[in-house]
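Derivation of every value follows stated rules applied to the coordinates shown; laboratory data play no part. For clarity, every value in this text was computed on a predicted model and none was experimentally measured. Cβ atoms are built from the backbone, for glycine too; each structure is taken alone.
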Structure I
Amino acid sequence: MYWVVLVLSGVLEAVWATALAASRGFRRPWPVVVFAVSMTLSVAGLAWAMREIPVGTAYAVWVGVGAVLTVLVAVARGEEKLGVAKALVLAALIGCVAGLKVVS
């Protein structure tokens, strides 16, 4: 259950990062609300998962999941381009996150 919460917290990291960008420097109220709620839930989930998962592993997974999903959201929205090199690096990052689960 700790790993599920950790991964979901990583998903919420992508939500708050995307909302932060959409807030245009905290000038748009709804993205700011989404940012605040998702960030609070994301960090709370990370903290809960750290009760069972070591801090280094939990943080690396949380950041990795959030980073990959944030890039993929930006690509889907047309804000970033996804070339072969970037796709390979993201795939490697996903592999590293999965590897942390395997060796834990």
Structure II
Amino acid sequence: MNADALRGHMDALLLSVLEHEPLHGYAIIEALRERSGGELDVPTGTVYPALRRLERAGLLAGEWASDGGRKRRTYRLTDAGRKALTGERSAWRSFTTAIGSVLDPLR
């Protein structure tokens, strides 16, 4: 998928992947790939800076955890992140309705 198509939607995608369970960065990338049927292959250079930005904004909380002797940063949604995800979903529905009305006006 074209990286430009994801611009402006990465926050919503990351928040959604973390909605039900905390995950570390690589697991987040894998979840995006899996949920999209392989269409979203987002590079680490896009995901990790976005995770840090969302954490600074208070939408995610991160903590270091050991996994088989390897330290990984695990992220989970905060209450503010859950509220932001609700807003992102609402905005997405409005956006897709508007774009759909233009691209398929006979609907």
Problem set entry | Parent structure of the calculated result 27, given that relative contact order in percent (Cα under 8 Å, 6 or more apart) is the read-out and I, II the choices | II
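Suppose you compute mean count of other Cβ atoms within 10 Å over residues 72-79 for every structure in I, II: which one lands on 12.8?
Working: I: 12.8; II: 17.1.
Comparing all candidates, it corresponds to I.
Here log10 I(q)/I(0) by the Debye sum over Cα atoms at q = 0.18, 0.19, 0.32, 0.33 Å⁻¹, for residues 16-63 alone was calculated and came to -0.58, -0.62, -1.03, -1.06; which of the structures I, II was it taken from? It would help to have the intermediate numbers written out before the result.
On the way: I: -0.58, -0.62, -1.03, -1.06; II: -0.54, -0.60, -1.31, -1.33.
Structure of origin is I.
17.0 is what came out when mean count of other Cβ atoms within 10 Å over residues 40-47 was calculated for one structure; which of I, II is it?
Details: I: 17.0; II: 13.5.
Computing mean count of other Cβ atoms within 10 Å over residues 40-47 on every structure in I, II gives 17.0 only for I.
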Seminar exercise, completed: The highest value of FRET efficiency 1/(1 + (r/R0)^6) of positions 8 and 88 (r between Cβ atoms, R0 = 30 Å, to 0.05) among the shown structures I, II is in II
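Where does the value -18000 come from, among I, II, when helix-only ellipticity at 222 nm (-39500 (n - 2.57) for each DSSP H run of 4 or more, over all residues; to 500) is the thing being computed?
On the way: I: -28000; II: -18000.
Matching structure: II.
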